[in-house]
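Below you'll find a set of structures to go through.
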Structure 1
Amino acid sequence: MMDPYKIIEYPLSTEKAVREMEADNCLIFIVDKNANKKQIKWAIEKAFDVQVVKVRTVLSSKGKKAYIKLSEDTPAIDITTQLGLV
C-alpha cells in the first residue's frame with residue numbers, strides 16, 4: 001500500500017484533543033481529505049504500531065479531522081509522548 005505519512009498530516013494538540021485523549025483514549029489528527037476511514041485506520045496502525053477500535057471523521061476549516069479511538073491496551077498518552085506533544 002502507500003506510505004502512512006501521506007495519509008496522516010499532523011496531530012492536533014488543542015485543549016479539546018487533550019480532553020479526548022484523557023477521557024476516551026482518543027487521538028485527533030488532521031488527515032488527507034481524500035482518505036477514507038479504512039485508509040486512516042491502516043495508516044495509524046502502521047505508523048504507531050497500535051490497534052485502532054474506531055475512526056470518526058469531520059470536515060473542518062483546518063481540513064479533515066480524524067478522531068482515532070485506540071484499544072484499551074494502548075494508552076493514547078503513550079502515542080502523544082512518542083510524538084512529543086505532552
Structure 2
Amino acid sequence: MSDPMRLVVDALSTTAYVAGPLLGAALFAGVAVGLAQAVVQVNEQSLSFVVKLVFVAAVLVGLGATLSAQLVGYTRRCFTDIATVVH
C-alpha cells in the first residue's frame with residue numbers, strides 16, 4: 001500500500017479507535033435512559049443528556065490516557081512520514 005493510502009487508512013482506524021468507546025458509551029446510556037423513560041413514562045430531555053454526559057466522562061477518565069496515546073502516535077507517524085508522502 002502506498003504511503004498516502006496508509007496514512008488515510010491509519011486516520012480512519014485511529015478515528016474509530018478513539019471515537020468508538022465514546023460513541024458506545026453514549027449509545028448505551030441513551031438506550032438505557034430511553035427504556036427507563038418508556039417504562040416510567042417520563043419525557044425529560046435533560047435527564048438523558050446528563051446521563052450521557054456522565055457516561056462519556058467516565059469513559060474519558062478511564063480510557064483517556066490510552067486514547068490520547070493513540071492520537072499522539074498517529075500524529076507522530078504523520079509528521080515523520082511527511083517526507084515520503086510529499087516526495
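All of the numbers you see were taken from the coordinates with simple rules; none came from a lab. All figures in this text were calculated on a predicted structure; none of them were measured in a lab. Cβ atoms are built from the backbone, for glycine too; each structure is taken alone.
Here are the numbers for this structure:
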| read-out | value |
| --- | --- |
| Computed 86 for volume of the Cα convex hull per residue in Å³ - originating structure among 1, 2 | 1 |
| Origin of the value -11000, where helix-only ellipticity at 222 nm (-39500 (n - 2.57) for each DSSP H run of 4 or more, over all residues; to 500) was derived from one of 1, 2 | 1 |
| For 1.00 (FRET efficiency 1/(1 + (r/R0)^6) of positions 41 and 65 (r between Cβ atoms, R0 = 41 Å, to 0.05), calculated) the corresponding structure among 1, 2 | 1 |
| Label whose coordinates, when relative contact order in percent (Cα under 8 Å, 6 or more apart) is calculated, return 31 (choices 1, 2) | 1 |
